[in-house]
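Alright, structures below, take your time with them.
Coordinate-derived values only; no laboratory data. If you're wondering where the values come from, they're calculated on a predicted model, not measured in any experiment. Cβ atoms are built from the backbone, for glycine too; each structure is taken alone.
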Structure I
Amino acid sequence: MTNKGPYYITTAIAYTSGKPHIGNTYEIILADAIARFKKKEGYDVRFQTGTDEHGQKIETRAIEAGTTPRGFVDSVSTEVKRLWDICNTSYDRFIRTTDEDHERQVQKIFKKLYDQGDIYKGSYSGIYCTECEAFYTESQLVDGKCPVCGGEVHPMEEEAYFFKMSKYAPQLIDYINEHPEFIQPVSRKNEMMNNFLLPGLQDLCVSRSSFKWGIPVDFDPGHVVYVWLDALTNYITGIGYDADGNHGDLYKKYWPADLHLIGKDIVRFHTIYWPIFLMALGEPLPKQVFGHPWLLQGGEKMSKSKGNVIYADDMVDLFGVDAVRYFCIHEMPFDNDGVITWELMTERYNSDLANTLGNLVSRTIAMEKKYFGGEVKNPGVAGDVDDDLKKTVLAALPEVMAKMDQLRVADALTEVFKVFKRLNKYIDETEPWVLAKDETQSDRLATVLYNLIEGITIGASILYPFLPDAAENIVKELGTELREFDQLSEFGLYPAEQKLPEEAPILFARADVKEILAKTEELTARQRQEFLESQKTARANLVKAGKMTQEEADRLNAADGSEGGEAAVDVIDIEAKTEISFDDFGAMQFQVGVVKSCEAVPKSKKLLCSQVQVGSRTLQIVSGIRKYYSPEEMVGKQVMVLVNLAPAKLAGVLSEGMLLCAEDAEGNLALMTPEKSMPAGAEIC
């Protein structure tokens, strides 16, 4: 295959505050699929990932764990790497921001920017979120909390160095306008331009003096480099960038990066701060930054405190590596959040992997062995349906390539599975078991089975970047090898008279839904208990370090039940309404619904308009919950719906039902959702 030149892809480096959940792991799986695909296309690929290991939050986590910051990040970084390896990812370097070569270059970069007047010393007074390691203005807060993580913020004032962001803002605006492909999807670009760049950039705090766990500013030891200037530069330090201009061969070969793959919550840092740092350094900008959506557990962000966290290693234990890779890639839309649940995972595993793919391979091999003793022949006796089958199989790679060029990786995987679905249909059309009953049709039967084996081989060769182990196992069972992409434009390369291997293990055995759900319930309960114990230990260590009083620790332990007794419950009393009869209650019809789409109601600050599937119908429901939920958060949620409420117009928009919510003493709302996933339309009684 012709060498198409270098291709450099990176993920965001994982923050070492704790074990990454499957929403974090999704990114490395997605990047690996892209990297492997680019290699198959003929590119010389460099793939980098790693861990971000400095900052105030790490310092605090280390105290909570009763260890040093270095000991803490060593442990978490090892765990991150273990998870990335479990998921069979093929990175070339796993960089750590505590690596000596990285730290040395960060100090040199900081000094260079200071010497040329882009960094100056001052003091900062603002609002800070420790969880996100970010400063915000009052106007950027949402209900007084961090606009990104929703956590608590607090005022902070300290001496700091600042970067002159506004100096380079016009240059960045021009660059983005001239390079529409730079920020993807387009919605992310619009957000960055309208919310940050066009209103005007404030100078950025690039050092901290209130804590010590960071890369020291070598000419001012009271300061450490602020986490974003430290972390973002890993993309160039990891391939040999040198602030003095003595760049290594990898940097000369691979920079600028072809793709930074990141989560949508850190697009601002990668498309504003990072390009401006590069402009100040006089280095080229990355060719593209893709801010992928989130993978949500049942429509909600994963949180240990909520007990809804799913980890990749637990998923692998239940379903296997390639099943996890398939689910992560397949269930994530291009620019909307994806939804993950154990139920959905099991359903996809059985329908797509066990049935569509696994059963196709096992049926084909079984028929070849049953009718021809495992010897593959191709007499070339064509039938009416053969041309259409070959057309579909040979058209797959160009379709997949087109999707991958647009970073529509989920759609690309769907195109691959169209091949396997077409092959299953071909079995139904040709009915080999019928042909086997007629000796005169023996050559036609052999041709049909040959076409199936050839089609599966081509499909497996395209599948490889997405599910590498499964693809390798498929061709091994067929007695052949994966083909390069430039060999997939011709149908009929599988050698005739080939003998199939004796062994043909089941690729994907069907999963028992009840058994899986029983195991996941045990898993969730254990994780919740481990979280409570870890909270108790953390508070004890904070008390020991003088960061928390014993009284505060006792109160928090009692509140979450970590002492083993009943958890304290917040209560409010509301005014009682008139008593109703059972018949009155029976007249109301409540059902489970699933939000299929949602948008803000124009000219209203309070209302969202949701399209909610209830059974086989879709209801349009307007709710005053915009303050508490974004339209993106609503999509995929299971909700409780009063479905027989008389239709009414709210702000001129028809509403055909009501979503049930709980309200606390301060008027905050929370949607009522089923404890377990239920079918859309299930009756609430």
Structure II
Amino acid sequence: MAHDAPSSLVRLDLVSADPAELLGREWLETNGTGAYAAGTIALASTRRYHGLLVAPPPGSARRHVFLSRFEERLHLPAADPDADAATTVELSAAQYGDVLVPRGHELLRRFELAPHPRFTYRAGDVEVVREVLLARGQPAVLVRWSVRGAEGPVRLELLPLLAFRDADALTVENADLDPAVEPVPGEVPAWRVRPYDALPALTLSVGVGGGDPAAAALAAEPTWYRRVTYRADEARGYAGTEELFCPGGLVVELADGADVVVAAALDGAVEDPRGTWRKQRAARRRRVQKACGRAPRVAGLEEVARRSSVAADDFLYETAGGRTAVDAGYPWFGEWGRDAFIALPGLTLARGRTKDCARALSGAVEYLRDGLLPNIFGLSAADSHYGSIDAALWFARCVRLYEQHDGSRRRVLKEYLPALLEVAEGTLAGTPLSDPVDEHGLVRSGSDETNATWMDARTPAGPVTPRAGYAVEINALWYSLLHQLEYLCDEAGRDADRRRWHELRRTAREAFLERFWVEDGGYLADVWTPEEVDARVRPNMVIAAALEWSPLSREQRARVVDRARSDLLTPRGLRTLAPDAPGYVGVYAGGPEERDAAYHQGTVWPWLLGFLVEASLRAHGPGKAQRKLLAGLWGEVATELDERGLNHLSEVFGGDPPHAAGGTFAQAWNTAELLRSLHLLEHGLP
């Protein structure tokens, strides 16, 4: 691939590409602070979440779309020297109602995603390249245009379109907006806009190569672009029309072979856009190469592993307070506790980033409340949402995996053991989401009003997948924590505590098998209550079978794996409900209520495949044929890396063929479990 980028990353040749293909594939660019840029290959936004600069403003954990896009026109010299008029080439594209205009996508010839998004257009003999790069560690996007093959100087006209609103919202033309454009003194041309006092200003600065920087000018001409339409939002049952504000037009004169870098930043002007571009691009190349070098090595999936290792960095970021955090999925999720602790091992440990895992675990400890960790993290514990019974239990498993990957034993005993004891004591006493542990050592959680497990979809009628009672994976994770505490207390020389957790674990194991094991079918029931047992086949039993410290015997693990393969396995992951079970929904589509009704009622989730791989290795061993079979399962899923979210796996897929993709176009635990699975297949069980 050109530009020294690893050949394993995306390059798409798009001659005569179908517009649906260009609008259906999405790219993602992140900067390690929770900010992102994202869009379609055509750069026509299909979601309210698309934009060139989407970042959390100071003092907020919620991302805002600041710079939506540029309207771009290239004015070329007339081919006939006797003609007066120049030729205007439109590079941008946008949807207005049913009309796609301008139609710059028709000139798009190539898209690359290495080491950052790069779009190549061709109009006759003229080639125009647009590149997008987020500045690492700061809320700024750098966009570079370069021109080759023009007969003489050209003019590039750029119209910045601003949203300046919460990423979940839409904006409309309003009188509260301040249209003022202020020149910013400095060595490069720069202008400042601040449409609303409640949000930070955006500064545009321009660096020109092969031309006169002073020739760049921004003419203030406030304009509203109306009826901008987001088709993907409309397809999901949401409003999909808004109005974007343009403060004026930026015009840059370029000689043939020249380039211009426009920086859009929230914390003041980027004083040297072209110099910053060179430094940031070089650093990005090094990070991509390093990520590729950290990828697991499994025969036949080397490219998948490299691409996924690069994609994994999109989910890891540092909060304003300095914590290492995990974004659950793009474009609309944020830092979700359950997702973070499921994803951390694959995003970090499977790639040799043990210290990053430790930083994330240590940063989470301060959020512990009543034995719980947040389902949705805020800037502090006070503004976080504690709606998950299992986030803290997944945290405990992550601590165990950290220890097994050469994590600091001293850190585990001095810092994490007290946190795990707090989780266990809180669970024993009862939490806001669960009853006190019963006399048989098991956990009853949830209610008719709350869904405390990961199967948490709700409609106005209440939980779609009611799991109030004794949920199988919750109690398997609880059993694992008891075993972990027994082991760690032994390591710490706390013999009385060791005996306490040992006795509780033995009691819990006996009750777990008595309540959940379905001998006749060779699998685990999903939810047990004294009044009723939900014995429908769901993938939560696979989690129980995969855990290192599981209540199940090896033979029982094997039977669960066999049942999951026969009833739940698809080419995109595991279904959330067997197709022959009451309540199964095989299509994930429609508005919010239709999608919520299917979310955990048959919809396929790729991340669960990681637990099937682990359970299979624990049940059947690491034989060559077994490893090849399991690698092949992920090989089928990985075909999606070129389909929707480039280099990423969509959140969910329909339960019925053709298993259409849905949800977010990039989901942390999918990428993470792919990488963790490949690490297990390469190195074996720890």
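For which of I, II does helix-only ellipticity at 222 nm (-39500 (n - 2.57) for each DSSP H run of 4 or more, over all residues; to 500), calculated from the coordinates, equal -9500?
II
Once volume of the Cα convex hull per residue in Å³, for residues 459-610 alone is calculated for every structure in I, II, which label goes with the largest value?
Values: I: 428; II: 135.
Sorting by volume of the Cα convex hull per residue in Å³, for residues 459-610 alone in descending order puts I first.
The value 28.4, 90 for Rg and Dmax of the Cα atoms in Å was derived from one model only; which of I, II is it? Numbers along the way, then the final one.
On the way: I: 28.4, 90; II: 26.6, 96.
Of the options listed, only I reproduces it.
For distance in nm of label points 7 Å out along Cα→Cβ at positions 267 and 467, find whichever of I, II sits highest and give me its label. Let's see the in-between values first.
Details: I: 3.1; II: 3.9.
Comparing I, II, the top value of distance in nm of label points 7 Å out along Cα→Cβ at positions 267 and 467 belongs to II.
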Mean count of other Cβ atoms within 10 Å over residues 259-266 from the coordinates reads 20.6; which among I, II | I
Computing semi-axes √(5λ) of the Cα gyration tensor in Å, for residues 99-370 alone gives 35, 25, 20 for which of I, II?
-> II
